Structure P
Amino acid sequence: MFDQIELQREFLEMLTAIDQAIVEKVAAGACPECGGPLHRGDYPRKPRGGLIAEAAEEFDRRFSLCCGREGCRKRATPPSVRFLGRRVYAGAAIVVASAVALLLSTTAAARRATGIAARTTRRWLRWWRGPFTKTSVFVELCARLVPAVSRSTLPLSILERMTGEPEARVRQLLAWLAPITTGSVADGSRFVRGVM
């Protein structure tokens, strides 16, 4: 199912609209450091999508905010469903390529299906099995998906437990992962709720 997925422009536009709603919710608040007003301060990214999400390269602005109070100017970058932290590839491409790498028997087959280097997907799989399992997001996911998901097949074990079309599953997982995409906005999950 996931080894045949290709995320089209419409899917990425939907993720952009979700990110736009999240940044508007965060902008309605105040600077987390000093309480000053927040102003838009988007910055460029160069996301890759491989063969899975080739259109991702067109969605190259990371929505962000910065404090408008003189002397503070701290950045407040809201959670995102498009970007998975500082990784170069789009979040959706990371999720799908990781699942495809687990489904296909050889790294060469995964490379042909995704257009992403085997070394890169192996690095992502190590992240899913290691540092990701130590996050509060993973703990929340395990609480939602009872019985617990298999750590050795993350993120595939999460996607398989969800219902709906493959794109809807990817979108939902990206929403659950959004709080780990930023460190400058505390309790990022509260901004993601209600915009999906």
Structure Q
Amino acid sequence: MEEAGSSMPLPDFFSLVRTQRAHRAFADRPVSDAVIGLVLEAATYAPSAENRQPWEFVVVRDPQLRARIGDLTRRVWDERARDFARRRLAPGLFADVEAGATGGVSRAPVLVVVAADTERGLAATIPSSIFPAVQNLLLAATALGLGSALTTLTTGAATELREIVEMPEHVVPVAVIPLGLPARNLGPPRREPVSAHTHRDRFGTSW
């Protein structure tokens, strides 16, 4: 069986950013440590406040641990997030997010728990230090033919997520990124034109 991410030509940067999508359904195909290593290395080339590089990654392959993270995700969705999301999302997007939260994400062959070591940076700069690394991770996954998604539901139960992967208290989980071969091609993302949200010199002056 050919593993995901192997022997694929890499796209150019601008085609890459125009095709990166959130995937929440994955094929039953393996992803090697070598491919995951490339994805994580790309993440570490992101900028961080004071160059403290506070990121920590737990690569979860163990089926039982993935199932526990999946159960936690489903519980947070059922108890806190479903009704909130239903009011805000279009029906098609809501259905996709719900399918991911209730099992699709945890069925990815790899879950990467992204965390921040608060001893290597200020709490106030965690988002600005970690999410650029997450974006690099997502783009690298796309470049290698993998599906991925930025999910943060389980950070609403951070203590339990930390216990599942045995993180110390000073390491704060920030996101869970599923990685695997996409179950289907989603096509390019839909975006409004940049001119709709860009201003020249002063807000309200057309670009």
Problem set entry | Of the structures P, Q, the one that 12.4 was derived from, the read-out being mean count of other Cβ atoms within 10 Å over residues 39-46 | P
Exercise. Comparing structures P, Q by mean count of other Cβ atoms within 10 Å over residues 79-86, which one has the largest value?
Worked result: P
Seminar exercise, completed: One of P, Q was used to calculate helix-only ellipticity at 222 nm (-39500 (n - 2.57) for each DSSP H run of 4 or more, over all residues; to 500), yielding -10000; that structure is Q
Exercise. Here FRET efficiency 1/(1 + (r/R0)^6) of positions 31 and 143 (r between Cβ atoms, R0 = 25 Å, to 0.05) was calculated and came to 0.95; which of the structures P, Q was it taken from?
Worked result: Q
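34 is what came out when relative contact order in percent (Cα under 8 Å, 6 or more apart) was calculated for one structure; which of P, Q is it? Kindly include the intermediate steps, with their values, before the conclusion.
Working: P: 25; Q: 34.
Value 34 for relative contact order in percent (Cα under 8 Å, 6 or more apart) corresponds to Q out of P, Q.
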Problem set entry | mean count of other Cβ atoms within 10 Å over residues 47-54 - highest-scoring structure of P, Q | P
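Laboratory data are not the source of any read-out in this text; all were calculated from the coordinates shown. As the structure is a prediction and not an experimental result, all values here were calculated from the model. Cβ atoms are built from the backbone, for glycine too; each structure is taken alone.
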